[in-house]
Structure 1
Amino acid sequence: MPTVNLSSLGGAASQFFDNNGVILTGGKIYTYSAGTTTPQTTYTSVSGATPHANPIVLDSAGRVPGGEIWLVNTATYKFTVETATGGLLGTYDNLPGINDITLNASNVEYDPPFTGAVTTGYTVADKLSQTVSVRDFGAVGDGVADDTAEIQAALSSGAGEVIFLAGKTYLVDGGLIVSTVGQRVSANGATIKLKASATTKFIIRSNAAYVVFDGGTYDGNKTNGNSSGSTFDSWSIAMYADNCTTQNVRSINQYGIGIKGFGNYLSVLYCRISNTENYGIFFDGSASVSHTGNRAIGNIIDMSEGQVSGGQNQGQGILFTAGAGQAQTAWELADNNIIGPQTSVIDQAINLNVRGNSGIVSNNTTRYGAMGFSEGGANTVITGNRFLNLVGTFRIGIEPSGKFTAIGNIVTDAYVGIDSNATASYDESLVSGNQITIASGGANGVGVRFQIVSGQSGKNVTITGNSIDTPVYGVYIVRDCEGMSITGNTFVGPGIGSGRGVFLDTVQAAALISINGNTFNGFLRPWSVYSLAATVYTDLYAANNHCINCGSTQNTWPIEGIAVIGTSACVLGAQYGTRTTIDVATNVFFLYSTSYNNPETFLTAGFGSIFVSLNSGGGVYRKNTGTGNTGWVAM
């Protein structure tokens, strides 16, 4: 009789179940020599006298007949477990008898006991190392013991996932580093907290790509001595490599920054950040590096505890930046909800301040602070945002820094609703469908301002379909804005005694600016042009506008300073006529008016256009030659 050892699978009093937890009545256990399909005998007792049938058929309770399985000493086995109908439930290879050899995770292979799974060749140790808990390395999580070394050991283990246990508070001295590519740091329900007077002010940082920080509360503990030194060295989580993500995290009580980044394709998703003095989310840059594809989506950021000190831009909700000559490119800010400081100064932008281009700012809500959105770079799309309750002495709703599209935004309590004044070109920008409310008492009081810097231009800009309530200016244009179209807007002003609906300030002589189909309510001048030089302005066009409670100059081109209106500047009020376009491509139209008897030299049109004067002594004219303002012939 052979010497036998108790089997490590089903050895004594074991009960078997299928994958649904149902007792495996009639289930079958086949036994083979390890790594083969050659049957190998097992025995019913320690005596080794009576062999089991092969397969072993389980009884109605899912148990081995006789209750025990014994294996030949020095032999290794392969077991397969099947249902009564032959369905495979699992294969287990290289199994010795208990006490035959010393078992450990490194010499037992792991074969997954799941239908459809394949043999991996992993040992049990390999499988266990995919996920570790910080508790495996001795972290206590009682909020008293310093767990820094133990947590760092877990992070440095190379595990695919490191877990912090829910309900625990892990006190750390700061400076934790993730260096394993693709590691996941899962802390749902746990708190990682800087201890009082921590020697390193940041909590954790990834230096490897594809790292994910998922869940947990990261507490900077700034009330207990962690409110000194550089705010840029104090933060909860930082991603210092590409393709990293921080999601579902709560960052609180930071002296510096909630979540920090330096790299490409970084994401901050659905996090909550509060009681942080400097920045909620800060993606850094340098003069030698540009960054691509960074995004912040669905975050809730409360910066109402933000302070302003040392000249730093503190209290900002989101800041993506880059060094001089570099940029953030193809970035996105969407669906964030940001509460800014309720006492604000000029250098606070509560949403964004970025050297960048090709960005998207959509469906964000900001409250308080000096700005809603600042800068952005060329080709920025700003749509569906709500920039509300601006405070302080500056108050700009949207401050683009290059060609931009602003559609369907709401701005309240601003001193300037949309302010384009950077050293950049704003050619072909679009401002459409925005609702802007300008607060009284500010130094500016402008709904939309294109304050073009010398040497730059704002050509072919379209301002259309906006609703602007302002105590001073509706639209304010400075310098080169050739070809600007201001159409279909509603402007509500301060009353007949003051205010300008559209104010042209030292624009170029041949401005080619069209003010068409707008409603002006309560302005001294619905539109006017200003210059301190005797500039002769031509190609200024106002037509089909509706003026209510406006000054007596509404049917002319009012001048301010010593500007001069040329003969080609045209005003045709809606109450005097309607311009019907027949062919847009060739600028052919039909127009009637009681303001003018003859369109010659003042009305620019394409060949074939018709003008009808309703004045006594007027007539009907046809544009017979050219495309300019001459060539009109009485019919």
Structure 2
Amino acid sequence: MISVIINRDLSPEEMDEIRAWAGSEKYKIFSLKVLSVEMEDVGVTKFELPPEKKAEINHSMLKTMVDFGDKIVNDKSISDWFSFEKAGIYYYQKFRTYFYMRELAYEHSVIEMHKSEYERVIYFAENSDLENYSDFSSEVIIRRSSNTKSKKPNYLSFFNYFLFVLIRSFFALLRIKRLGKIDHIVLDHAQRQSCLDINTLKMVQDNYVLSYLFDKLDSEFVILNFAQMPKLLSGGKFRIRKSHFSNVHKDKTRFYGEYILLRAILSSKIRKKLKDISVSLFDVYKKIENSALSKQEEFIISRYRALHKSSMLYVLKYFAYDRFFLKYTFKTISAIDENSPGVKSILDAAKKNSMTTIGIQHGALSDLHIAYMYSKHDKEKRVMTDYTLLWGDKWRDTLVNDGNFPYESIKITGQLRTDIIPKLKSVDKQSILKHIEPGKKLVVFASQPQQDPKLRRQAAVDVFSAVRDLEEVFLVIKPHPIERNDAGYYHNLAKETACSNYKIMHDMDLFLLLSVCDILITAFSTVGTETIYFYKPLIIHDPLKLDMQGYHKEGVAFQVTNDSELKNHIIKILKGDLSINQEAYDKYISRNAYKIDGKASERCVNFIKTLR
């Protein structure tokens, strides 16, 4: 018997081919993804990789990536081969390579499982790299997509971004004299989101994580803002917005990073250095490829080759900020998402210029967070930031025990966002609910763009199905910021499940929602942690029972696997048959957030000022 596995969109010809196979006893048709409506009449069995297998792959792939950086080639580690001055290119691409290989490993595992049960496997693959990732026997046929059209460059967005850079550079030039009196930099690169002003409790567009920290900054600090560079060559769009030039914290010194980057691009000296490093990097690829490598290690190097242009952009940013820090002297630089390549390249340049680098926790951490997992060799080189400001002891244990962070580099200051919680205790619940659905019990679903699209869809479908017949309940969908343009996705799923008692709310502040909601549902988002700070019931939708954030294990969340379980839990909570574990909540807050006292931002600023 032949196994046919579908994991991509099919052409009309391929659909006809599979319909013919479905009518034969010789073939068994499986799908790893949601198929189009044209395939609804075909008998297809949904297949999912067992959760324990996924967990095994996750840990194995992470270990492979961390260990590979320490592999010695010609008396030198691979991570050192990829280092130029303080620019650590291996670390810039570690995150992307890990996720790319992990998805291929999932697919490889699915094929191997079917290969052991069927005479032949026909696999419809989206990713053309699957065959390069593994050597399949003749019993496996990989069918790649014939649609290889790439998106055309968006020339209007090119013009918009060029104009944006020029305008921001002009404003930066007007402010550059102020930098001579500044000691500390705080990077601001996050997309603007709606959040509450801590003084007025009105909605403003600001950095969701750092807004309350910005309020505490004085004349010794500059907020250095830069926008993420859009992927214009692959059809990405860019529009100039008012928020690119507005400043919520008008009394704070603000500077634009586009000026720093533009000056570097115009520098013939830096362009020459980039060219030389590019040539050297290709020599590094070749040197490592010619050493003794496993199949997986060969693939890692092939990915670094494929990401070469991206790597050079990060090196350009490194040189741009190195040039800037040589001219303007600062003592410290602080940032969230400090291990992402766009930020790490800046922090590397800061280290070269003897600045103290500080990372500020912005989300939940685990031993599977590749951006925070380092080796003992990395620890010796102090690849991570000089200091990391964390929410609580739990996160320190993770970084020290699993991520090889130096214990003395960790400082516990609490979670910045919690500074508003004491003020929200005085908010009138009914004045908020009248803008949503008065008289109803409010259930909030905090969605997230999960790596597995099937799990993302199942979470939303189960939530809609669970609440659609509960007349006393109104559902608010609070999308993740990355899902800004995904309203249609959730509206379609609501229509599919016949759910009408809901509303999608992008702009209402999450903490304001948490202060008035009756129940919060999520998968494994950090929002779950923040729900606990308000002592509200938390339900995690966890069909694979992975409990990725440990909410259920620590007794602060109810775990459900499907829509019927979810519906029963909602009903029991609202009736009072289920309630939170007060003692577990208290313990969790102490371990995860130190104190909810409105002073986390103040503690951060005070610590930074001690670094002189």
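Observations on the structure shown:
- Which entry (1, 2) yields the derived value 11.8 for Kirkwood radius over Cα pairs in Å, for residues 231-294 alone: 1
- Test item: Rg/Rh (Cα atoms, Kirkwood Rh), for residues 375-534 alone calculated as 0.93, pick one of 1, 2: 1
- Which of 1, 2 yields 3, 14, 23, 26, 21, 10, 2, 0 [P(r) over Cα pairs in 10 Å bins from 0, in percent, calculated]: 2
- The maximum of relative contact order in percent (Cα under 8 Å, 6 or more apart) over structures 1, 2, that is, the highest value, falls on 2.
- Comparison across structures 1, 2 (criterion: mean count of other Cβ atoms within 10 Å over residues 367-374) gives the highest value for 1.
- Entry that produces -13000 once helix-only ellipticity at 222 nm (-39500 (n - 2.57) for each DSSP H run of 4 or more, over all residues; to 500) is calculated, selected from 1, 2: 2
- Distance in nm of label points 7 Å out along Cα→Cβ at positions 455 and 591 - highest-scoring structure of 1, 2: 1
- Source structure (of 1, 2) for mean count of other Cβ atoms within 10 Å over residues 391-398, computed value 23.4: 1
A short reminder: the numbers here are calculations on the coordinates, not readings from a lab. All of these numbers come straight from a predicted model, not from anything done at the bench. Cβ atoms are built from the backbone, for glycine too; each structure is taken alone.
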